[in-house]
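These are the structures, in structure tokens.
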Structure 1
Amino acid sequence: MAEGTTYRDAGVDIERADAIVASMQEAIRGTWIEGTTDDFGDFAASFFPPWRDYRRPRLVACTDSVGTKIKLAAATGRHREVGVDCVGMVVNDMVTEGAQPLFLLDYIAASELKPEPVLQIVQGLAQGCREAGCALVGGETAEMPGVYHLDDHELVGFALGIAEGDRELLPRDPKPGDLLLGLPSAGLHSNGFSLVRQVVRDKGWDLEQVIAPLEVPLAEELMRPTRIYVRPVLDLFERGGALAFAHITGGGIPGNIIRALPRGTRPRIDWSSWERPPVFDLIADAGRVAEEEMRKTFNLGVGMVAVVPPGDLDRALGVARETGVEAHVMGVIEEGDDNGG
């Protein structure tokens, strides 16, 4: 009797997917921290959170993707970097709430799951989780022919963290006169890549070419992973007098800082107070992108902003330096209702 149509004939290879998942185990187990349970392969992951360390534990949840940077990962073969990006985009949002990330789950989907790209992504996820001090407890891989183009991947992260919920231990609200400290980015991070990719296409650039004023191949510069700010942010909250933080992602510096401020206040930013990495000028010049558009699309060299009272400035700068971050004063909070851009 002739065999009928199989799932593999339809484009989904379960055996290959199972082999890919098995290859992830070493990277995933290398991230496990206290509270992680050894339930690899179960239908769900379990975790024992450190409730005893908090007066009134507060759970904080975040999710995010790496956006269209995933297209450049496919074009350059640099998939590990977007794994780190995925962690950074999620935990950097989470830590603005004063939360320590506990664990992260990932979702990887493609038209056809190929072992090497998926393994690189998971290795990047594991690297990011180790930097953030959280566990990679599992996730989902999905092969969906007809939904994604060949060689495309989707990558999404979901994380849970824990923070102090006792009001007596929470920071005060920012107020006019408080200072804005910029924590440097590693580069583009994972925002604005639809615009970046358009500029690259329009210029016809070779991704392996070194284009002035860059000192490395374009692919290396564009794929620099998102800096993970968990340690400096938590230390600045706990020891540096910081009142609030803004993760600089889509919406740029003004659009994200305003989210961390109370009503009736706005940021006044000194745009000349730091030196932008050259990749931003390259994009602006090559694409003839207006300054206002650059400011609301990219981080321009500042990946996280802390709000600090003037009296705590020296202490905050010292704490940041201890974590390897050279922060700088980039503005001040003032009374007002607009976005301060």
Structure 2
Amino acid sequence: MTRSVERDPVLQARDARLFYGLLESRVMTRAQAAGLYFGGSYEVAKKRLGKLACAGYVREHRPPTNPGHFFPSLLSLGRKGFDALRSTVHLAAFPKMSWEHFIDRVSLAQTTLAHEVKLIDHKVALVAAVRAEPRLRIEEFLTWPALFQFETDELEGGRRFILKPDAFVMVSDGKEAEHSFFLEYDRAKEAGRQLMKKAWGYHRFYATGGFARRSGAPKEAFKEHPFRVLYIFPSEERRNAIAERLLQIHRPDDVHTRTPSVLKNQHWLATSAAYLANPLGPIWLTLAEYWRATEGTAYDPRQHFTSGRISARDRVVATRAQLLSLF
């Protein structure tokens, strides 16, 4: 009997989107791929990914497990998938990218890998929530900082630095309006001072017209091109502690300057658990609302400086603050 030879699968438009997603995010799990590219169907994703893996378009492997880090089997882009992208528009912005360069990108340390996998969980949650809202559509959700990083001003000394957000998201609402967000996923490993530096950098990127210019408008039109910064924290305690720190931002050369008012409405904070459950729900605490909820209390950010765990402050915020929805 003649043994049949299995042919390569015929590539579909969905496959090209999957390949680019793996190029851009570096790694993801099967469940994440199902949520992003297969309408949430794990069985459909499993069958298609199996064929693509056998043909060399994607790779599937389980990283070594270290104490504190357990990873399921992870997908990354295979050599044939990378070559297939060459015939699409997806790599037009990266004409010099080589396979060797991509391999370097997916060689991640355990801590970085944990961050990347959790970040994609948050991407999947928002994609699923938006998919359930007919009036909304995700235009972009990027997690490769090289695609959206920007130069801005430091809080101290006015020096310039490159700010690298964790993600950039653009959502249209069916009314010819687009809403832009930068996302910061915090695992309580980044110093509050570093987050203050970033927050000021976001403010300056907006106020100096940097984002307006990136959007194709003159810098003088910056008010017509707003964006919000979404922070995701592991707990309400961490969320509130950082909200307090951000509301204490002022230029070192003028300690009497209040936190810029635009900052109070530009920066939105939520816990990871609330976000994963319902990112479009009333889960977001703005700096303006934190200010209002704590004004006149012992935890007013103009008077109070966080030191250690403060359960009483968290109860005040939980009782008095009104959480908002993104749309």
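The value 21 for relative contact order in percent (Cα under 8 Å, 6 or more apart) was derived from one model only; which of 1, 2 is it? The partial results should precede the final answer.
Working: 1: 21; 2: 12.
Among 1, 2, the structure yielding 21 for relative contact order in percent (Cα under 8 Å, 6 or more apart) is 1.
Which one of 1, 2 has Rg and Dmax of the Cα atoms in Å, as calculated from the coordinates, equal to 21.4, 83?
1
Match the computed value 0.50 of FRET efficiency 1/(1 + (r/R0)^6) of positions 85 and 197 (r between Cβ atoms, R0 = 35 Å, to 0.05) to one of the structures 1, 2, and report its label.
2
Work out the source of -10000 here, i.e. which of 1, 2 gives that when helix-only ellipticity at 222 nm (-39500 (n - 2.57) for each DSSP H run of 4 or more, over all residues; to 500) is computed. Show your work: numbers first, answer last.
Values: 1: -10000; 2: -12000.
It traces back to 1.
When Rg/Rh (Cα atoms, Kirkwood Rh), for residues 117-180 alone is computed for each of 1, 2, which one produces 1.10?
Among 1, 2, the structure yielding 1.10 for Rg/Rh (Cα atoms, Kirkwood Rh), for residues 117-180 alone is 2.
Give the label, chosen from 1, 2, of the structure having the highest value of distance in nm of label points 7 Å out along Cα→Cβ at positions 29 and 157.
Looking at the calculated values, the largest one is 2.
Among the shown structures 1, 2, from which was the value 175 of volume of the Cα convex hull per residue in Å³, for residues 37-236 alone calculated? Walk me through the numbers on the way to the answer.
Working: 1: 150; 2: 175.
Corresponding structure: 2.
Work out FRET efficiency 1/(1 + (r/R0)^6) of positions 77 and 301 (r between Cβ atoms, R0 = 41 Å, to 0.05) for each of structures 1, 2, then name the structure with the largest result.
Comparing 1, 2 by FRET efficiency 1/(1 + (r/R0)^6) of positions 77 and 301 (r between Cβ atoms, R0 = 41 Å, to 0.05), the maximum is at 1.
Read-outs throughout are calculated quantities, based only on the coordinates presented, and are distinct from any laboratory measurement. Just so it is clear, the structure is predicted and the values come from calculations on it, not from any experiment. Cβ atoms are built from the backbone, for glycine too; each structure is taken alone.
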